[in-house]
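Only the coordinates and a few stated rules stand behind these numbers; no lab work does. These numbers were taken from a predicted model, which means no experiment stands behind them. Cβ atoms are built from the backbone, for glycine too; each structure is taken alone.
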Structure I
Amino acid sequence: MHTATGNTSITLWIDAICINQTNPTEKATQVDQMRAVYSQAERVVVWLGGGTHASAAAFRFMNSKRGVSWPEGWNALVASNKQSLRGIEGVFWLLERPWFRRLWVIQEVALAAEVLVVCGDDRIGFGDFEACVYAVWKFYEGIVDYGEDDEALLGLWGVTRLLQLRDDFRSDGEVSWERLLQAASQRLATDSRDKVFAFRGLAEGGRPLPSTDYGVGVCPEEVYMDTAVALLCHGECLDLLPLAGKARNGDSSLPSWVPDHREFTWSEPLAMADGMSWNAGGPFASSPAVVSLFGLELLVKPVGRVARTLPVFTSWDVLHQQVVIRDLVGLRTSFRLPLSERDWLNLLAMSLIYGLDIDDQPAQEEEYRQYFDEWYQWLMSSTSQSDLPRIKHNKFYRVIVPRLDGWKAFVSEKGFFGIGPPDVEVGDALCVAPGCRLPLVLRPVAAASNGTLSSDADMHLISWCYMQGMMDGEAAAEEYVLSRVCLR
């Protein structure tokens, strides 16, 4: 599309206009050319929509902070005058715009050499916008009154992950398929097949991913299945498995080992594994194989079974938090090692946040123990739900909300402490798989009426989990031996 302004002629590419969205063949061809289109563009314009008084105020604030470095410059601003950050609330609410949740924008922004963010008549360069987003992430607590399901908060999560993927691509020239597919379940797409196709321009090569095909006979389940087979059976990494499981896929018709990217989730196991350099499964051993009835045959090391589970943690319910924390303190007698109460609380303080701070980086133990003590003392002295606002800005509370909310603690029969989704049940098998950085929860498949799935090796993948003392390859010890299972 060509346009002219005065004596200047420019060429514009607008997906909605330049691609015939009703022609599957043209659409597939154009999608495969997106890397060339966006990487060769002189400038990519992010259009957030029409302007309002609120958006104009947000852009005035952002432009007033142009050139302020992150994080040094912003930290100096807060240290000198926190009031100077009052405008951050406007930036926060700007993030509720739909653009920040869209799927295709990841590729568009990551590939672009220059990005301009535009809303109505206002604009700002992407570098300054990025610094403001990180400032929102760090400083919005105590400034903004928000709910846990506000679209702006979801937008903040979405744009932060977009920035990280963009940095990864700029550093390495590609991003792993597993990390991109992790982001897919946080994004909105009109066509569910785009949860795979939209990442072709960013993803690493080398594995036989399904070709882009928008034909009427190609369903999302087929695309997801073929993608899972390509990643799991044709490489030396099994990190796709933590993105799958009955706990994540819900009532999906897909096998438990195939992630259903249509299911929305903020669970980000690979981001945490990156931050902590976890490697529970150790070195890759051998490629899985697809067998009859959509089974995935692979090697695992069983490391125990779930012996007891605690109630699901709910961050917004004060009395419920009290029940859970008392049960957690009581688990000390079931732990595999004898610990004093102080040492047990030290272990809980780090385990409940998986050892990570709010930025998915290793938390400083001494610092976060102080935040834990503040949260713990507040919780034990609270008498009603009205006490909750007093603790919402505590850093430990802020971290356990995305880490622990909706999940529950458990202990294995050998005394290992773990955390998993609410679907985890007593008797579930705890395993590590060579080549997968996170432990897995498996459950035997009930025998069918015709007896076709009665083998002890037939398992459902329930979820990944955190297991204290098993995240760094400890299962390499001789007592843990390889076993062959078939995930259904």
Structure II
Amino acid sequence: MKKASLILVILLLASVSTGKCAEMKALHPATDVYGGWRLGVQTWTFNRFTFYEAVDKTASLGLDWIEAYPHGQPLSKDKPNIIFGHNMPAEIKKEVKQKLTDAGVRLVNYGVVPLPNDENECRKVFEFAKEMGIETLVSEPPAEAFDLLDKLCQEYQINIAIHNHPKPSPYWDPNMVLEVCKGRSNRIGACADTGHWARSGIKPVEALKKLEGRIISLHLKDINEFGNLDAHDVIWGTGVCDVRAILEELHRQNFKGVFSIEYEHNWEKSLPEIRKSVEYFNEVAGKLKPTGWRDLLAGDLSNCIYKQGSWIMEDGVLTRKGGGNIWTKEKFGDFILDLEFKVDKGSNSGVFIRTGDVSDFVQTGIEVQIHDTTDGTSRGACGAIYDCLAPGKSMIKKTGEWNHYTITCKADRIYVVFNGEQIIDMDVNLWTEAHKNPDGTANKFDTAIRDKPHIGHIGLQDHGDPVWFRNIKIKPL
């Protein structure tokens, strides 16, 4: 987890402990399973699609990070003649930043971008990186450019990660990367492409050991054949690169940085294979240095209570088919729950938290309302604590677009961050105290809220309307 993400999580956790939840705009807490590692997508993976489609596909995988490339990717279906890159006009750069913010995806790397021994040309790229918040430029610069590039790296506080295309490219051998790094600042290092090493006949783990201390980022791959330049990508953990050993070696090195998925196979239908690769990464990395984040639901829903066939999980999306609510078998007390949902026109649903008895969820649980519109009340407003507290602001997106909830429960407090804005800050005891009857006694509903359990099941409501959920993560506190 890099500094920006760490700050977000610290702010959230600190605000919970102090009783004040800081307002978070646009971004949500990173749900990375390993403290210090960020898993994202190199958009070359989706080069048959537009840049905006690549952003949406990255978000659909539950990943917060992206690496863009400058080699001809159309911006969007609406603007097919605009190519993403550092030469985009100012108004398009502004539009791109808004698109990334709306998707909850952060552009952190850019490459493989040419960086010649020409200060004017290089400054154009560095200025673009500074404007877009890019941390690392991935490149294969000529050896004579490194004096200039090291100066610019330190001036702009931006890294250069040297990429290794397969032989006979200039940096296919890690020793070549080490040679140009000699005497340079620590902002010059390697973008370790594990698949290209294996294609060139180099064992990735051995190359990583050689580059210890100089690895800035990775293009993480697994391929089907060793030493074959025509080998293709496969689901991580099933090929010859030994992804488990790669992650274990980087853990030993105390590596902190970005892993970009660059999946160069089955181009137009690669998402299911990439999703399995992400699952493998999370399984291995989550055991090495866990942050506490994990999937709330098993992919086969085996850890849930529900009527068989009434909910299905397909390609990472949970969909209701009718037949009642779905509940976790496990109970949770204090936690951060992070999820996305989408509704149809007129749809009504909800997220139940701390539900003591699933057969009596109305009386023993608390519902965070899901609705396609808002009337500003505690019943009709999306994000409301149902029948209790209306949201401070309406943040619902257009029907059919994905929305993002971060729900935090800590002792008597409940917080809801909705599409990047904090809309609920509720102290159950204070709310109850403020809603007594005129004679000073607690009314029936107030007593029910106060007396609801502080530990219970988490549920997703079947209200008879279409609703979809994805990227459902939880971090017990």
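Figure out for me which of the structures I, II the number -8000 belongs to, where helix-only ellipticity at 222 nm (-39500 (n - 2.57) for each DSSP H run of 4 or more, over all residues; to 500) was derived from the coordinates. Structure II accounts for this read-out.
Out of I, II, which structure matches 0.40 when FRET efficiency 1/(1 + (r/R0)^6) of positions 36 and 124 (r between Cβ atoms, R0 = 30 Å, to 0.05) is calculated? Walk me through the numbers before you get to the answer.
On the way: I: 0.65; II: 0.40.
Structure of origin is II.
Here log10 I(q)/I(0) by the Debye sum over Cα atoms at q = 0.08, 0.10, 0.12 Å⁻¹ has been calculated and equals -0.52, -0.78, -1.06, so which of I, II was it run on? Label of the originating structure: II.
Among the shown structures I, II, from which was the value 22.9 of mean count of other Cβ atoms within 10 Å over residues 60-67 calculated?
Working: I: 15.4; II: 22.9.
Only structure II yields this read-out.
Ranked by distance in nm of label points 7 Å out along Cα→Cβ at positions 220 and 252, structures I, II are topped by II, which has the highest value.
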